[in-house]
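Engineer: Structures follow.
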Structure P
Amino acid sequence: MILAVTGLQREARILAGPGIEVVAGGGDLDLHAAGKQGVISIGIAGALAPDLKPGDWVVADAVRDRDELLSTDLDWTARLASRLSARQRGVFFAADAIAATAAQKAELHRTTRAIAVDMESHRAARAARRHGLPFAAARVISDAAGRTLPPAARVGMKSDGKVDLPAVLRSLLLAPWQLPALIRTGLEAETAFRALLRGHRLLGTGFAGPVPPSPDLGKLPSDMV
């Protein structure tokens with residue numbers, strides 16, 4: 001069983017399947033990580049590298065959480081990058097809030113050299129470390145580095161991973177000029193969600209994660225061989 005950590009309930013619905021337990025929008029990761037074979041952070045992310053576009057897969061070699069780099073499992077990372085035909089491999093930046101503006105994303109890329117930003121990978125990495133489990137991170141780009149998210153998109157996610165539709169509507173009523181940008185953001189997010197579904201199918205059961213060791217047939221009782 002693999003623990004998959006993501007941000008949105010919609011991501012969780014896409015990622016659910018045999019051999020996977022998905023946690024969206026927070027929760028006690030230590031509780032869920034116990035007894036698992038590995039932990040993966042997977043879902044959508046914002047681009048920091050300027051040449052990434054919506055729908056591109058990126059795979060992490062490490063996650064930067066403040067001043068610390070949290071490494072990913074080498075073999076698992078290589079399998080993810082190969083099966084997903086990842087556009088880039090590199091560092092993911094851990095954020096406690098959405099990196100919403102093009103200026104913010106450019107500054108993060110300049111100062112950290114990270115290629116993507118999300119709000120779950122560092123929590124998943126630390127839970128994996130506490131439990132001595134392999135960790136990996138793979139994300140689909142939803143918003144490009146040069147894209148500034150409209151205010152309605154920034155207030156639209158609840159802490160439990162659900163969409164806060166009343167908050168989105170209130171933001172639109174206060175600033176109706178943002179509607180075209182919100183529609184564009186939604187279309188780009190749809191591109192990312194479709195890529196996430198395709199990626200799930202490519203990875204198959206267990207997200208190409210660690211495989212439990214085969215039994216040592218040489219040590220089986222004589223009446224079983």
Structure Q
Amino acid sequence: MHDSLVQRIDTTYVVETPEGIQMQAELAGVIPRAAAYLIDFLLRLVVMVAIILFGLFFDELGHGLILLSWFVIEWGYPVFFEVLRDGQTPGKKTMNLVVMNDDLTPVNWRTSVLRNLLRAADMLPIGYLFGAATMVFSRQFQRLGDLVAGTVVVHKVEDLPNVGLPKVDALIPDMDLTPEDRRALVAFVQRYDSMTSERAEELATILSGVTNKSGQANTQHLYGMGKWLLGAKT
């Protein structure tokens with residue numbers, strides 16, 4: 001019973017990559033998601049009111065413009081921002097939320113279109129009651145669209161600044177790493193500013209048999225993996 005309660009209040013979402021690396025994020029609950037939706041709704045409403053006022057001057061042509069605009073804004077707005085703006089509509093960006101696939105990779109056109117088409121079902125019977133109920137009873141706070149598309153909404157973690165980190169690209173580890181290995185790599189990267197390049201290369205040599213690299217290439221490889229474990233993207 002105690003374990004069950006802990007699981008229910010713990011919003012940490014953990015997935016493991018094929019390389020054996022654990023990735024985690026904090027799931028977003030009903031309240032921040034509702035706030036994000038309200039912001040997006042108000043933005044769409046303002047745009048639609050402006051289009052309606054403009055379209056009234058053009059009779060039948062204006063009516064067609066209004067209907068077409070409503071369809072594009074209602075259904076295209078979330079898809080456009082989720083796919084082309086890193087999973088964040090303006091509302092989600094304001095609330096620091098992001099939509100991701102359930103393996104914590106960015107959403108694509110297919111998953112975004114699918115999750116948003118099913119908003120029609122989530123709206124039933126009124127005011128997103130079905131969607132809210134689904135989120136409450138879902139372990140990952142997923143509404144129907146999320147369950148079918150395989151997506152989750154999580155709190156966005158701000159990118160780490162590159163100040164004090166090696167000037168190398170973050171690199172997804174290409175080997176199985178134990179928790180101790182991950183801690184060692186992170187510590188290695190965090191000591192970047194306090195070590196000479198010679199000392200860093202000397203320490204990196206200990207793992208040359210694992211990376212199958214030597215010299216500076218080995219050091220850069222380890223730095224890249226350590227940066228990725230720290231959450232840096234570049």
Structure R
Amino acid sequence: MEVTPQRVLVVTPHPDDAEIWCGGTLASWIKQGAEVHYLLCTDGGRGTDRPGISSKELSAIREQEQLDAARILGVKNVVMLHRPDGELEDTSDFRKDIVRQIRLVKPEVVLSTEPYRENFAWHRDHRITGQVTLDAVFPYARDHLHFGELWSEEGLEPHKTGTMLFWGTERPDTFIDITQTLDQKIQSIKAHQSQMNGRSEAEILEFLKGRARDAGLENGHEYAEAFRKVTFRT
């Protein structure tokens with residue numbers, strides 16, 4: 001994107017997804033004055049291969065890790081829905097939760113997970129989050145007769161978001177330079193210690209830098225993050 005947005009909403013399925021896929025972009029925008037808000041959809045309570053830990057215990061750990069990671073990036077606010085990991089559904093109440101945040105934050109740009117992938121496996125929560133967020137942006141947050149009680153009871157007026165960026169896409173068309181914020185992205189990811197699964201710091205660095213380097217090659221940057229862009233009339 002050529003112009004840095006001033007208000008951004010990130011709708012992320014699990015703790016760590018946002019940092020992994022768009023942490024460098026968010027850090028760059030924040031340094032340029034953007035206000036970034038998170039909506040964390042699940043509690044992350046099943047994302048482990050570690051025996052002997054309960055979902056409740058893991059949820060508490062992962063939600064705190066998300067707060068720590070967001071603070072490293074400079075995110076203004078993290079709203080948590082605490083929905084069970086792996087159980088997201090395309091329902092009216094889930095859509096309403098996202099519409100509420102869109103109308104509260106009034107973002108110019110919403111980022112979320114790519115709902116449509118053909119060649120690579122994609123977590124079910126990722127697919128559903130991306131699709132429900134897309135629907136929430138257009139038309140539900142835009143039109144006052146959708147979830148009219150948000151306006152009549154909570155005072156949240158409709159909002160038109162101009163752009164969505166989907167991470168994890170197989171068809172990227174937008175590449176954002178993160179050369180100056182890659183280290184900050186890496187630090188935010190390292191806050192998610194419960195997800196390291198025995199991988200060394202060197203392995204993590206190699207993976208993250210390699211993917212960012214590959215994305216950068218697409219558009220002349222040393223390091224970049226890749227997205228599929230969708231625009232809406234505002």
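No lab work stands behind these numbers, since they all come straight from the coordinates. Note that the structure is predicted; figures quoted are calculated from it, not measured. Cβ atoms are built from the backbone, for glycine too; each structure is taken alone.
Engineer: So Cα extents along the principal axes in Å, computed for just one structure, reads 76, 50, 26; which one of P, Q, R is that?
Structural biologist: Q
Engineer: For mean projected area of the Cα convex hull in nm², for residues 59-154 alone, the calculated result is 7.4, so let me know which of P, Q, R that is.
Structural biologist: The correct label is R.
Engineer: Given a value of 13.1 for mean count of other Cβ atoms within 10 Å over residues 43-50, point me to the structure among P, Q, R it was derived from.
Structural biologist: Computing mean count of other Cβ atoms within 10 Å over residues 43-50 on every structure in P, Q, R gives 13.1 only for Q.
Engineer: Comparing P, Q, R, where is relative contact order in percent (Cα under 8 Å, 6 or more apart) highest?
Structural biologist: Result for relative contact order in percent (Cα under 8 Å, 6 or more apart) over P, Q, R: largest is P.
Engineer: A further question on this structure: Quick check on the output: 0.40 is FRET efficiency 1/(1 + (r/R0)^6) of positions 51 and 75 (r between Cβ atoms, R0 = 30 Å, to 0.05), derived from one of P, Q, R. Which one produced it?
Structural biologist: Only structure R yields this read-out.
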